[in-house]
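These are the structures, in structure tokens.
Coordinate-derived values only; no laboratory data. None of the values given here were measured: they were computed from a predicted structure. Cβ atoms are built from the backbone, for glycine too; each structure is taken alone.
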Structure 1
Amino acid sequence: MRNVLSARKGEDMPFVPDPQQRFRPGEVILEMRNITKRFPGVVANRRITFDLRAGEIHAILGENGAGKTTLMSILFGMLQPDEGEIYVYGKKVTFRSPLDAINMGIGMVHQHRKLVSAHTVLENIILGHPRAGKVLNLKEVEEEVVALAEKYGFRIDPRARVWQLSEGEKQAVEIVKALYRGARILILDEPTSALTPQETEHLLESIVTMARSGLGVVPFITHKLPMVLAVSDRVTVLRRGEVVARLETKDVTEQLLAEKMVGRPVLFDLKKPDVPLGRPVLRVENVSTLNDKGLPALKGASFEIREGEILGIAGVSGNGQRELAEVLAGLRKLTGGRIYFDGRDITQASVLDRWKMGIGYIPAERKDVGSIGEFTLVENVLMNFYFDPSMVQHGIIDYAKALRLTKELIIEFGVSTPGPEAKAKTLSGGNLQKIILARVMARRPRLLIAALPTQGLDIGAMEFVRKKILEAKAHGAAILLISEDLDEVMSLSDRIAPIYEGEIMGIIPADEAKKEVIGAMMAGSRVEETQQ
């Protein structure tokens, strides 16, 4: 076999594994010893030691910025450590690139897909494969790919175009691609972050099947603790670049894992304030609109939200949630229906007019819509205050006042930043969400539209954002909570409105809601059908 890990002058010829070699369950197949990686001004990994056994699922947990991605990037050859050693199958190795790692039987499935949308599933799987430069019998390759997918419980159509696939199907393609290249150690970056509950369950079953077949699986995760408890054998927890715990999964709870990640106890069950509901603030009557492709996205949606009430919209991504939020915020035109705020018809009102009335909007796209990366935090806060008489006189912004406000919000909302003059693009996802939430909440909105407010956040940031939403409820705000996390919807909402293909399938009081009923409505059953 040609040595694909080219030896350097003065180095021993690197070890190349035999693809036919089998390892006993429990045998150590990977070790990372005292790995340290420094970047200017920060130590991303500090003397981290980690090992993986054949047939094992060993989860790596940590908040955003804990060092998970850096560590796995080192293992996959995308980065080189400043200190430390890596052993694969008992032999010391040096990875200069991902190709080195791939040829050692290591595969990595990234959180953000690395697929070519216009190509077929089969074309994506063989793209970059060592055999791709040769004349291939595509029929034979297709049969091999289908057989490999079926072995681990994945259902993929090799001839489908990637753009036609769901997120769960794309995830399956990425995994099969890694396995087809001979991966025996599989690294999964936030593997369930964009999946529906059904897709998540199916993926977990496949992960267990892969481990039972002798593969070693390393999922690294920010906050999906139920997934960790469901499938992993061991857990290594990172905090601020260091290992703070190595645990057997059978001995832990969600609360313990969260506390190890954050460094303090975390509240999973936040107590909703007992707020008497007031008069209706928002009334939506038979609202319809189109998506960006000109197809129906909302179909006759109707509901109302009262003072002190949280109405949760539960649904799988792509069923009209984004369009609903944009319609209410004034960012998308209606094709039918009316919207009333405090009894006033605002169907044709502009975004600015809605802000002035007291409508606050936290968009799902915190980078593309919710902030301007090149602007400072002061300038980003001013996006909700540039029209406010308290901040602007005769068209001139009182910058000193804006600076004071931004400093106060940074402290109140616990934003980790060098200061108010820092650019928004320098913030982590959690801290950027906090500054967006802060500037919206600072205006004390009567109606708060919160679209996916905790998506992608780590445990600590999630807890904080949820607390702030409940504080707004306590102050009498009417809140529309749009979330793809069913547990979040059920714990925060007063009433729940599942949405499917742009239709509200019914509205259920949260204290009467059952997860299986809500799940059935998210899949298209109406509330009347679930009660039969």
Structure 2
Amino acid sequence: MVEEKNDVDALGKEESKGGEKKSFADLYKESIVDIKEGQIVKGRIIAVNAKDVVVDIGYKSEGAVAISEFSDPESLKIGDEVDVYLESKEDENGMVVLSKQKAERAVGWEMVISRYGEGDMVEGKVSKKVKGGFMVNIGVEAFLPASLAVLKGFGNLNQLIGQTFPFKIVKINKARKNIVVSRKDVLQQQKEEDKKKVFDSLQKGSVVSGIVRNITDFGAFVDLGAGMTGLLHITDMSWGRVSHPSEVLAIGDKIDVVVLDFDKDSGRVSLGLKQKTQNPWELVDTKYPVASRVKGNVVNLVPYGAFVELEKGVEGLLHISELSWTKKYSNPNELLAIGDKIEVQILEVDKNNKKISLGLKQLEANPWIGVEEKYPVSTRVKGKIRNLTDYGAFVELEDGIDGLIHVSDISWTKRIGHPKDVFKKGEKIEAVVLAADANNRRISLGVKQLMPDPWDEIAVKYAADAVMTGKITKVANFGLFVEIDKDLEGLVHISEIPLGEGEKLEEKFKAGDDLKVKLLKVDSIQHKIALSIKGA
């Protein structure tokens, strides 16, 4: 320890101030009076050791300051002046207690509170991590809570240590000399300012760059920067068919999009990708003239037809009725499958409504053209029973050409319940052409017309009031059908059937029973015979 300065004469020195010379003894006496604990005083380094630095403040004894309190201890030299904080004039060893850090903190505190207030911005360096947050050097140590360190979603907070950032002072406690700062407020303010700049720069129709951040069923959210996100709807991704946005984009993709619309109040931005290219429908009327043949891919099948993609963004409908001239399809999947490449003919183009009608059968000759000349009325034809229905039988005359024998044209006299009672599928028969219509692709045939109409003879053969015995073929709620000759039936109307009180027609008469009847009338025009039980 440096020897106390009791012997001022031994120093043999004098100090001058303001032209008046003062001895060191005088200065010493003044220092004893002026220096107080809790003050910042100037001192001179008189020794530098491994653990501490000895500083003379002009008091009766020196003080030791821990070398760790100096930011650059290697640069210290004997004789350097340094500001220190006088904590105590004497410790147990008789030395004054000094602190360089407390001096710096006191100076920094006064400087900070004199220049800044709550809400002001200040620059600082994150020095270390503490419980609940970080300490930041802004000229004095301030506390940065972890919750105010970054915006939501930031990564590792430890990477903040050692870095310098702008901070916002959110709280100053002068009594405790505490300052709380926030980096989150600064980032949020900067984000809003950047967002406003981006919004101010937006223009409808302009092209901006962004990164795909999220994909949903209805579209993709694109990060435009500065915390601004725009929606790219699935309908604005492509002029063509898109089943899901993932078919076009992936998370992380960098894309250029067109600004379709934006609202500054709500912060919403609508984006488009397909708008970067020309709408292909603007040229369809010239590119796909009616009657032209084009090739395309089947992209969708529905019960009423198939959608065919002619080019990206342009689809046409191939209706089920346009698949074949001759074959009846119940569903287009009987002929086509998704992914098939087919050739079709343009039937109709509606540019305004974005519709194109397509045809497949038009690629082949229409077998119905000239059918009237080929199958004139009264011509006898031969064919094979292709199908049987409740109302008639379809006869294949040639490949693609069918004629219909209606149930009423099977027999002149016999009542036919169902064509299957007369014909068998695959059976070859002869028939007469009754009518031919190429436009509606119909040919009407008849079998009974192979023979002359017998009703004129029947009218002569069966005179009115003739009584005969027949067989009941059917009991209906309106009367009885009675066979009076082979394949010849008449009707006994219920009004011509005497019934007792409470008697029911179906209980009194049964099919197959013999019945005596009287002939009332033969209608050769309507091909009907009226019978009666009364008077029989």
Structure 3
Amino acid sequence: MVEQKHEDMSSEKMDMSKLYEDSFKDVKEGEIVKGRVIEVTHKDVVVDVGYKSEGVISLDEFIDPASMKIGDEIDVLIESKENDEGMVVLSKRKAERMQVWEKIIAERKEGDMVTGRVTKKVKGGLTVDIGVEAFLPASQVFLKGFGNLNQLLGQVLNFVIVKINKPRKNIVVSRKEAIIRERDVAKGKLMEELKPGQLIPGVVKNITDFGAFINIAPGMDGLLHITDMSWGRISHPSELVAVGDKIEVMLLSLDKTSGKLSLGLKQKTPNPWEQVDAKYPVGSRVKGKVVNLVPYGAFVELEKGIEGLVHISEFSWTKRIGHPSEVLAIGDMIEAVVLSIDKDNQKIALGIKQTEMNPWNEVAGKYPVGTQVKGKVRSFIEYGAFVEMEEGIDGLLHNTDISWTRKINHPSEVLKKGQKIDAVVLSVDAENRKLSLGMKQLVADPWQDFVAKFQPGTVAEGTITKITNFGLFVELAPDLEGLAHISELPSETTGKLEESYKVGDKVQVKVLRIDDSERRIALSLKV
């Protein structure tokens, strides 16, 4: 009986052993199964997974080892069927990661946003824990360039999944893409909230010749045009703002489609030009500061945002000014008279000379027609000479009023700059500041005497004064010339006048005819 019983027990053990062996044949390495905690030691947790031998898991794999108790059920990964001690090698951590991986694969796809913690720096980038390890390339960390990767360690941030490699169980993420998306979302939200006329804070990001770009939110800039910076005149945006300045601007307009914003600074204050005609009526005297000098005049600031132009012609009644800097300097305080206002174009014309008496108002009384005056030849023009009678008062001496008898083509033929002369006032136009002078009127007209002396047919001696290609001019008496046309010269000299005659030569001429109306005398050398 004992032997029979022993045989039965042996047979039962063999059957159980065979059952465990058959069961264990179904175990697959890398498979996740459920296990029950049957023992907790100082370094391991022993788990029954329903096979012939228990499995063991390192206590390090448990976040809170003290909370583990016998009977707890946990998911484990079978790493290998048995170790050197004949126990199944299990991993709770790998099972969790595999479950997370499968969950991520099931729930996430490329392009999705995820949250993760930056855990460590690796070659080429960073490792991010998004439930499983993901790789963050260094090129996908910052919006621009490459910054300090160490500053991201330990931070919990948003990322975009850019690539999932299922066979290799590899995920690549991008912080750059996440930043762009977050910025676009914030920008879109802000665009919906913004309204024209709203005051918004910003920082000067960049300055150009035509304005400044103001950053009002991450990735969102607006243009502050130079014409919207100040009601007054500015030459360059840098006169008012600098990069990095924190300023408050007004939103003038926005295009939600393109995302473009137009900003203003001057619109924060009332337009001073609205009341300019009432505040500075035409004819009123004003005071202001010279803020700019240009070749054609000076800009004068009457108040902040209001400037007027004193044209160079409005500086003085009498002085000839080549450039405003001859009499004014930037910063000078001056008095002027408002000449005109163009409210629509925001222009004011000012005059300095109008603050003084116009000396031309006294010219007519001081220099009546017929008055004999003395003056100095100041300059020449083609048809005459300007003669200065006193500072700022010039008279025009026309070529035809220099001599009764001599034909003058240019005043330099008989006058020199700086020469002092006597003249007679012929006319005065004070309103247009014009005064005409004459020299020939100082003496009697000798023409009739000349005509009586040099009747047609008269032969006389004269002096050559000018040689032209059409003939010779010959002086018969002081200020009396006649023309000997080339047809009235000896035939042997007509082809070579410059060789045959010289200015100053004395020649015998015959008077052919006299034109009384034109005061011309025709001569001939064929005596």
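Numbers below:
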{"read-out": "Distance in nm of label points 7 Å out along Cα→Cβ at positions 211 and 483 from the coordinates reads 2.7; which among 1, 2, 3", "value": "1"}
{"read-out": "Structure with the greatest value (metric distance in nm of label points 7 Å out along Cα→Cβ at positions 139 and 403, set 1, 2, 3)", "value": "2"}
